[in-house]
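A short reminder: the numbers here are calculations on the coordinates, not readings from a lab. Just so you know, these numbers come straight off a predicted model, no measurement behind them. Cβ atoms are built from the backbone, for glycine too; each structure is taken alone.
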Structure 1
Amino acid sequence: MVSFLPSSMLFCCTMNEIRSPMAEGLMKRYHGTRVFVDSAGIHLGKLDHMMVDVMAEMGIDMSNHKPKTFENLTDASFDTVISLSPHAQHKAVDLTRYMHCDVNFWNTFDPSLVEGSRATKLDAYRQVRDQLRQKILDRFPFPDDPRF
């Protein structure tokens, strides 16, 4: 589905450690000069080094990401909010109850739940990264994207 490009958007998940920072980094990579992008979590997490590693594989530096909660956002007014976990969806709906805002739910697997070797875990992180990348490009394609 082709959609307008919002002027500001927020990605949110449970801890702002993996999924929402990945989406923030990807959106900034593809549309960061045209859109203000931020991310937040319900609870304050910590920097996830596997997230940093898989994003670096794409040339996106997330090493300076500082996890934050909704309460720590510098701006709470967004055109689009995309929640990546059920818990975050409830918070997003509450946050936007009295503002005109497009709220979307992209239920996204939490790769930190995967057990096994580092290689197995990294594969799970890559899958989530690649799924988010595809969703972002499907929803917010480049203006000259030949697919549309």
Structure 2
Amino acid sequence: MTALTQDRNTPMAMGDLREGAVAASVKIFAGALLMRNAAGFLTPGATATGAIGAGRAEAQFDNSAGAAGDIQARYRPGVYRYANSAAADEITAAEIGALCYVVDDQTVAKTDGTATRSPAGFVDMVDDLGVWVRFDEAMTRNA
């Protein structure tokens, strides 16, 4: 590609709604914490390595009988509340601004579970109902 020699109408992504290809053999429930696996496909949150938190699923997406990429899922990055882990992995106000880790599609933890969990995002706030997680794939990947 060569440098521009005239004006260009450059496309932009408006808002924060995103779409991504869904991993094989998974069912994603509306509101689920989503991860992007090492191959780049969206999958429901789970204890696994090589993935990264992507955001919240906007609807239910069923690819349980499909191959990777057969369907697309709509999701949003942003700040969402998920369940807090317990005991030594419980997130407190002391972790605000730190990474938290995916336990399942509705739970996050303070630690990576001795290298068994992928990062979800950053702890934004903690309240009696759970942990508010900031999902931003680029920031999380570079943390």
Thinking only about mean count of other Cβ atoms within 10 Å over residues 17-24, which of 1, 2 has the largest value? 1
If distance in nm of label points 7 Å out along Cα→Cβ at positions 65 and 129 is calculated from each of 1, 2, which structure is the one that comes out at 3.7? 2
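helix-only ellipticity at 222 nm (-39500 (n - 2.57) for each DSSP H run of 4 or more, over all residues; to 500) was computed and gave -11500; which structure, 1, 2, did it come from?
1
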Calculated from one of 1, 2, FRET efficiency 1/(1 + (r/R0)^6) of positions 9 and 49 (r between Cβ atoms, R0 = 25 Å, to 0.05) reads 0.05, and the structure in question is 2
Ranked by relative contact order in percent (Cα under 8 Å, 6 or more apart), which of 1, 2 sits at the highest value? 1
Working back from 1.06 (Rg/Rh (Cα atoms, Kirkwood Rh), for residues 41-80 alone, computed), options 1, 2, answer is structure 1
Given a value of 14.6, 45 for Rg and Dmax of the Cα atoms in Å, calculated from one of 1, 2, which structure does it belong to? 1
